[in-house]
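What follows draws every value from the coordinates through simple rules; no lab data is involved. Predicted model, so just to flag it, every value in this text is computed and none were measured. Cβ atoms are built from the backbone, for glycine too; each structure is taken alone.
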Structure P
Amino acid sequence: MIVAIDGPAGSGKSSTAKGVASALDFLYLDTGAMYRAVTFGLIKLSIKFTDLDKVKNFLDKISFNFNNNGSKIKLNGKDISKEIRNDYVTSNVSHVSGLKIVREKLVLLQKKIVKNNNSIVEGRDIGTTVFPNADLKFYLEADLKERAIRRKNQNLKYGINKDINSIILELSNRDKMDSSRINSPLSKARDAIVVDTSNLTLKNQISLICNYVNNLN
């Protein structure tokens, strides 16, 4: 079974997906972390995003590893879980994730990782592009200020302390870029169940999705 959870940054995708995967003993895959990892790798090697030959060469050699609950990610054997949350990655990930060759490569890897596993997969185009035939699709959304508060708390876990107004602007810009990109833009699948998480606790969000999954079995 594949459960797709999409939505903008700060809508509760990651925390909810992790909780559901843990409760149901499903594989959890954070596709956003994969795009952040590629962004980090390209920047680290000083590869320009417009140099598609070098980008392709980089992609041909990458490997990803996650720990059991998806909280840590390794790129080519190196743990970069903290580094991918830095500002320079956050401000560039939309550019990288919008590249067709990047999306094609990572979609193939995502399908390979999930193959033959009951999985909770979260991102921005899971229900529309990566797994359009997912057994269940959810689209999480929330008030922009609430999303910013959540992102600030998430950043603090990685030792990043940023002003809430800066985060609101950052999220607003990210929404615009993700929704308007040509390749696999952020959008709600027609058959997705929309969940407004603005006033829901994390426990409520997890229970809601678990109930849908259990009722399907």
Structure Q
Amino acid sequence: MAAPATHIIFAEKFLDNNPSLSRKEFILGTSFPDIRYLGVIQREETHLSPITPELLHDVARPFMAGVAFHNHIDLLRKSYWEDSGLLTDLPQSPYISQALKVYEDMILYDNCTNWSEIGGYFNTVLDEEVDFNISSANIARWHKMLQAYLASKPDPTRVTGLFSAFGFEQSAVDSVGQTLRHLMLRPELPDEITTMYEAVSARQVL
């Protein structure tokens, strides 16, 4: 998976080329699947597959189009990093995947300039979210977590706070933070992340 800001940054790029889709509902959709971290739903229930062009461009159901787009980006991003060979050159840590994802958020955050508007989207709980048999209270809690995280550019402190909110054990939170700081010492990695963003953006339209 990508992390919350990166998912939205890819969604914004996609929506620029698909203006008929409801921006608000699509972004709520693409941000929804990782509510699983609250322990309220299984991953396979929200990470849709197979993903078809019809599903991604479903103007009548922009929330579900966003849900599908989430997994579409997860798969494209995973494929890019595996093909690049970079992952084998990164520090060996059980939390390298999580650290890389949030470092992407830190590097790519400025590609989006309307975070305040996007944050406002999360004031709404859609019926489609509740249809996944998750309580409105848990959905609202998820929305508030994302609002707080997306309100300003992520840094190591706020990133580790996100993992704490997800319910990670403190030892795991500390390991994510330590691994992230190791990644931040690699001067070539921001350019590698930008290249990933450009490559995946070029492939994201089915």
One of P, Q was used to calculate distance in nm of label points 7 Å out along Cα→Cβ at positions 34 and 82, giving 2.6; which? P
Identity of the structure behind -15000 (criterion: helix-only ellipticity at 222 nm (-39500 (n - 2.57) for each DSSP H run of 4 or more, over all residues; to 500), calculated), options P, Q: P
Given a value of 0.25 for FRET efficiency 1/(1 + (r/R0)^6) of positions 58 and 146 (r between Cβ atoms, R0 = 30 Å, to 0.05), point me to the structure among P, Q it was derived from. P
Name the one structure among P, Q that relative contact order in percent (Cα under 8 Å, 6 or more apart) of 28 was derived from. Q
